[in-house]
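Asks: So, here come the structures, one by one.
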Structure I
């Protein structure tokens with residue numbers, strides 16, 4: 001049975017990964033503003049690895065509770081030094097072309113090693129003082145869990161090794177870093193510049209969804225390809241286009257949804273198709289279009305992406321296009337038509353919906369499941385139909401049980 005400590009560790013670990021992903025996405029957005037000659041990877045050589053030209057940046061991220069301080073003997077500090085010391089010794093990091101960042105939400109006490117390793121812009125960077133403090137802390141510490149870290153740092157001073165001072169010259173410690181909520185708030189500001197304040201949140205939510213899926217893909221494959229500036233530019237620009245005034249975003253999880261026919265077997269629109277003899281395979285395709293359109297339209301509504309009255313105007317347009325064809329069919333059939341003739345003509349109406357009806361809510365949309373699925377939504381409410389007598393034959397399905 002999981003203990004409270006286990007639950008705390010799991011929560012902290014999950015939050016750490018979310019923080020890591022959020023910072024990596026923020027880094028991509030900020031790099032994108034300046035150009036496209038860069039790449040970013042997560043959990044590759046470090047928490048975050050960035051390349052720009054010949055320069056490499058490795059970031060270690062630590063999100064900690066309020067009030068935590070990064071002292072000279074803090075495990076966060078020494079575990080990070082161990083990672084970088086071992087990488088430098090093994091030649092996995094070429095220090096002259098690598099900047100190392102320890103970014104923590106913890107505070108840096110004045111006069112601490114972390115304090116003296118803050119960026120030069122702080123006005124108090126002093127690598128010699130930082131080194132002296134680290135050596136003193138290493139000698140005074142009795143923490144057996146840090147022995148491997150101390151050893152790795154010591155070995156930098158071995159003959160032919162890179163040296164502790166050389167490593168510290170490439171390290172910047174950033175304390176009091178923005179927490180995950182602050183990081184997201186800053187990204188919302190960037191999103192607002194791209195699509196406006198009203199659309200910023202749904203825009204960022206979709207960008208995050210793509211980014212997290214992409215990072216997981218990169219992490220799963222050994223040596224997985226990093227996210228490049230060109231790739232990010234394409235995704236960001238395409239998403240921004242989807243939020244334009246003549247467009248709406250089509251969400252991949254919905255557009256790729258493959259529901260089974262059973263998901264809508266009891267729906268009225270399925271009864272409409274049964275009524276005219278549509279086969280099971282085509283009914284399955286109709287269910288897919290219905291589910292996708294229903295879910296996408298619902299998400300647009302939930303995200304407040306639709307204008308006032310927009311769906312109503314769209315459905316009126318669909319109904320009026322159907323009305324003309326349906327009236328023609330009934331006129332051509334006449335009152336003496338057989339059931340076989342009515343089914344044949346009804347299938348032609350439905351074939352038009354399935355293959356030709358492509359009116360969209362906005363002109364920039366192209367996904368055909370929107371008009372096709374929207375017609376099935378209307379058919380489900382008996383606002384349109386295919387069989388000449390669909391209203392009389394199916395209206396009973398919508399009657400309350402007590403009225404029958």
Structure II
């Protein structure tokens with residue numbers, strides 16, 4: 001047994017979260033390092049999927065809207081997520097996708113900030129593309145005289161706020177960068193934005209369920225997040241919206257569907273918005289996926305976000321150590337901060353054959369992912385990964401790099417989803 005193997009064994013023996021692995025339904029002989037893109041199935045979620053289809057829908061039919069409280073799921077799930085992101089009760093609702101939710105929030109925020117001068121939406125130019133696309137689409141709809149995207153380098157956000165704060169309406173940033181895992185300082189940037197009269201929108205796609213968050217204490221205005229990554233809600237699971245309670249009374253989101261109405265089943269001719277966070281609902285919620293998400297969130301019961309973060313940091317540090325010792329002269333170059341404290345729960349590498357390396361890893365049942373043009377991402381989800389998993393994955397990567405297996409023709413074939 002090598003020193004690294006011994007260290008992995010010691011770390012696993014001391015792991016206070018090791019029992020959580022049993023709550024997941026994972027394929028045998030697979031090391032899943034892609035929970036940052038799609039979280040795996042929990043056993044609770046698997047049982048709920050069967051129940052909601054076979055019993056609730058299958059047997060109770062339409063009565064389930066009342067007998068199984070389907071109608072309240074967006075709020076029930078929203079309140080579970082609120083506890084994970086440091087938000088007050090009834091300030092989070094589950095619905096739609098991040099893209100749609102961003103459009104709602106940006107539109108409502110622009111209306112709140114409507115002045116001749118404040119027309120810019122400030123973002124980072126390496127933000128996840130859909131965030132930028134939604135801002136661009138809103139700008140096309142409203143005209144650049146009323147709304148225009150200003151994207152700058154991540155390290156220029158503060159200086160841009162200082163220089164152009166009076167022209168900026170909204171600051172829209174991703175808390176954790178999807179490629180390099182870099183973390184923005186939410187309380188610091190939120191305070192700076194507010195000092196300039198700017199509203200803030202945070203995308204928590206890569207931080208909800210993996211980083212300690214305190215949206216209420218940090219005075220955040222709005223946030224969105226997806227639930228199929230670290231929250232393990234399943235492919236295409238509905239996203240969530242957070243809005244500070246102090247803003248709800250004055251908001252008017254544009255997708256005024258019947259579920260956002262104060263009394264949906266009154267079937268009024270004219271729209272009268274719900275005064276709470278439910279005003280962000282639009283159409284009928286997707287009950288099967290939301291019910292499965294509701295069950296998946298139970299994996300966070302009796303676990304603190306700080307404990308999750310502590311194990312995340314330990315896994316990242318240990319994997320980096322493995323790579324340094326096993327592949328000291330590797331052609332892989334780190335594409336994220338060397339300090340694991342300053343990034344989310346992923347390690348990113350640059351390599352001209354990153355896609356092929358990813359495919360070679362998958363062929364050995366080590367599931368990672370690729371982000372164009374040359375990024376190999378390895379995600380470390382603390383609730384279902386062990387330190388032995390990290391060591392074993394590093395040895396597989398070592399073999400692929402040293403043998404240059406990634407050059408095989410089979411690993412060069414590009415799939416639709418990368």
Structure III
């Protein structure tokens with residue numbers, strides 16, 4: 001492993017993630033928060049829910065009750081007046097359903113004088129859920145979508161029609177109380193109705209789109225699920241104010257600043273990356289090959305969210321696959337490619353992403369790993385672990401997509 005490049009990569013990751021933590025973003029959004037004089041209740045859902053709720057209660061001083069539902073391992077302590085729950089992601093589980101019931105119970109019987117502070121971040125689609133069909137079937141449909149390679153927008157168009165809280169239905173449950181929603185975006189272009197499937201936003205998608213997606217991916221659906229896909233979601237809500245804060249654009253800008261401070265010339269390729277993870281890795285590797293020999297320190301940055309089409313039963317995540325796929329292209333060069341999820345978790349693993357450099361391919365071969373076979377088996381985690389290529393950050397408390405960087409030191 002190239003220790004200089006790895007040290008630079010770790011510094012860029014650390015600086016980038018620190019820049020998009022939600023604490024300041026939440027406090028900034030609360031400048032526009034004006035409760036009507038009644039009770040103030042807090043509901044937070046998503047991977048960044050605990051961090052957002054902690055910042056909000058600290059800024060407000062107190063709330064009259066609250067529920068946080070976040071991913072396992074993401075609750076970092078008690079918050080005064082707030083019940084903190086952990087649940088399943090990316091597939092909802094019984095704890096997802098139980099925590100959502102607590103949130104719905106909290107907002108029952110409110111008046112027009114009351115306000116619900118709703119803090120939303122990515123991951124909320126799985127974590128914040130009351131299914132309109134058996135929980136086991138919802139879990140199965142979610143798993144089918146994940147395995148098919150469907151993107152996050154397609155998944156949410158389906159999921160919001162199978163839910164009593166998605167697609168604006170949670171805001172309906174809070175009425176006549178006002179809902180003040182602060183959203184940490186994890187979807188490219190920040191479409192509000194798609195972030196965590198838009199529990200407090202009118203839905204812009206249609207039943208026809210949902211049915212087309214079900215057909216596109218050959219989803220195995222019950223008659224009940226097919227009927228739900230044909231029931232339209234709320235198209236207007238009169239009790240919601242929304243502030244969007246934080247996005248992959250900020251993450252990319254922070255990465256560029258960190259690269260610049262280390263002497264690299266940063267080039268932003270895109271902040272809307274949305275292709276197969278292994279294709280993105282191969283592309284970044286090919287950029288390194290093109291620009292080798294120019295005598296400069298260059299950093300190519302791509303933010304967004306790639307997808308993985310499962311063809312094997314190994315362990316890994318999209319960021320790990322992206323990095324591993326770049327290894328053959330940059331072999332022998334004074335270069336590195338790394339990719340990291342801003343939430344600190346990549347797929348069903350304890351890693352945030354993966355790192356490779358010009359020495360990785362040879363190191364893998366020496367330990368019996370073939371990159372192509374490993375990608376076919378979706379086993380990037382074990383391959384990268386064998387060559388110290390995993391990026392471990394732990395839960396970060398934020399969630400604004402991923403950032404991938406190709407570093408070149410000529």
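Asks: Once distance in nm of label points 7 Å out along Cα→Cβ at positions 105 and 281 is calculated for all of I, II, III, which comes out largest?
Replies: I
Asks: Thinking of I, II, III, which structure, once distance in nm of label points 7 Å out along Cα→Cβ at positions 57 and 73 is computed, gives back 3.4?
Replies: Source structure for this number: I.
Asks: Moving to a separate point now. Percent of Cα pairs over 37 Å apart computed as 24: which structure among I, II, III?
Replies: Details: I: 46; II: 27; III: 24.
For percent of Cα pairs over 37 Å apart, the value 24 is produced by structure III.
Taken together, the values in this text are just the output of simple stated rules run on the coordinates, not laboratory data. Predicted model, so just to flag it, every value in this text is computed and none were measured. Cβ atoms are built from the backbone, for glycine too; each structure is taken alone.
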